[in-house]
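All of the numbers you see were taken from the coordinates with simple rules; none came from a lab. A quick note: this is a predicted structure, and the numbers were derived from the prediction, not measured. Cβ atoms are built from the backbone, for glycine too; each structure is taken alone.
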Structure P
Amino acid sequence: MAPYQHIAALGSSFAAGPGIDPIIDQAAMRSGRNYPRLLAAQLGARLTDLTVSGATTATVLREPQTTMDGTRFAPQIEGLPADADLVTVTAGGNDLRYIGSMLYTAWRKADPDSPFLQLIAIEFEDGIPDPSDADVQATADGLARIVTEARTRAPGARVLLVDYLTVLCDASAGLDEWFAPGEVRAFRRLEACLLDAYRAAAAQAGAELFRASALSAGHSVGTAEPWVCGLQTDLRLIAGSFHPNAAGMRAVADGIARHLAT
């Protein structure tokens, strides 16, 4: 395995780890046990963790991000250290409104009178998003630009696209508590669109792609050993809904370590 000494992590909540204790940055909803931190510990490397829950490819690259508590984060790429020798990138789901729409749909069924639901309803008035080819390509373009910019700012770095853990799959059970069958199909399509965006970005940028989605195919919500949480109705834990759990983050970190060793 190459002696990586400084890892930098860019991306959104599937890298940051909301809902996994300990939360070490409340505004970013960033866990002390997310996959970048676990990977750095495994490799004996320093870590610059720039991940912020809710990030899009635009807020990684060029736009400041203001979180729900009013904290303002500069574009993540601006914090990328020049001496990083490994950069991980997990973003794009929020570009396609993937997990947000899943949370809204499930919460609407679980507690339709919730103030939280009213807070996010305006984003999903048209229902579950149905991305066009142009939407998928725009997400791919954003990911590819992140890779290109990361190589410019950290010229000695190996840049690794890390896609999303599988949330729903054919092995998922018990979903009727939250979703109708047609909604499950719509979310599976969103999941496929996100994977298409990653494949396209990897091809465009000539980048490595670590497929956390394939690694986790038998560990989705509703399986015997899920690596992703279901709906968390406790408002203190809601940000972790349909996001990686501790086992999922560990699996991604271990999988990346094996990938780097090949």
Structure Q
Amino acid sequence: MSLQGKIAVVTGAARGLGRAYALRLADIGADVAVIDVDLDAAAKFGEPLSAPSVSAEIEALGRKSVGIQADLTNRRDATAAIESVLSKFGRIDILVNNAGGAITSAADSKPSVVSDEDIRITFDVNLMSTIYCCQAVVPSMKRQKSGVIVNTSSSAARLVAPGGALSHYGVSKAAVAHYTRNLAAELGPFGIRVNSIAPGIMLTARIKAMAEARGIGTPSEANRIPLRRLGEPGDCARVVEFLVTDLSRYVTGQSISVCGGAALTPA
């Protein structure tokens, strides 16, 4: 129960990786606020829940929880969501910025032709949502002189897809990693640690549902990875656990790759 008495916020937590993070933090003692643009998102990809909502799953573990629906690409909504958590729980000890992803079409996504609209959407959901939530939570963490922030980069921040596809997604995630390093340098003197996690392809319900159409999460892709398998949400959740507990108390400003070694042998 290493997080007993701690208050955590996980964004994009209504399904997939965010849900895995929220449940793992609750499992080791934290009360968890679930923030998502759609609190019913799991149903869209056939992801089974053990209760009517992720917040209800957390409460079934004996923890407190609240579900907040918010568009985190909007600064006002992001700030209001964080303030709502502070109002309910009185403090925030952990912020996991998981909301985001490669949500625009892979077609016409090469760097020489990607559209302005796709670039803006991708930067909003990955970088700006992260910045807005960090800026909203930092004042309270400074006052309590403690806190942990985990942002979400990606293996795409280091690797290049065949032909440069989804270039703007990789650039947005590289920006998250560098923002994380800068924020860590600023907040270290206040006792606040800031790191990022860089997942490879993870077999979430969404990836499984879209694997054939998008050509990702396939057996041939797994065979190119040194560990010879694709990642599961629990693989990332264990790294988040490391980053938010005292196991990593002297770690800040880092981006930890969770890709089974895919970064070692790029296609």
### Message
To test your reading of the models, identify which of P, Q gives 1.2 for distance in nm of label points 7 Å out along Cα→Cβ at positions 75 and 179 when calculated.
### Response
Q
#### Entry: Origin of the derived value 1.5 (distance in nm of label points 7 Å out along Cα→Cβ at positions 27 and 227; candidates P, Q)
Q
### Message
If relative contact order in percent (Cα under 8 Å, 6 or more apart) computes to 23, which of P, Q did it come from?
### Response
P
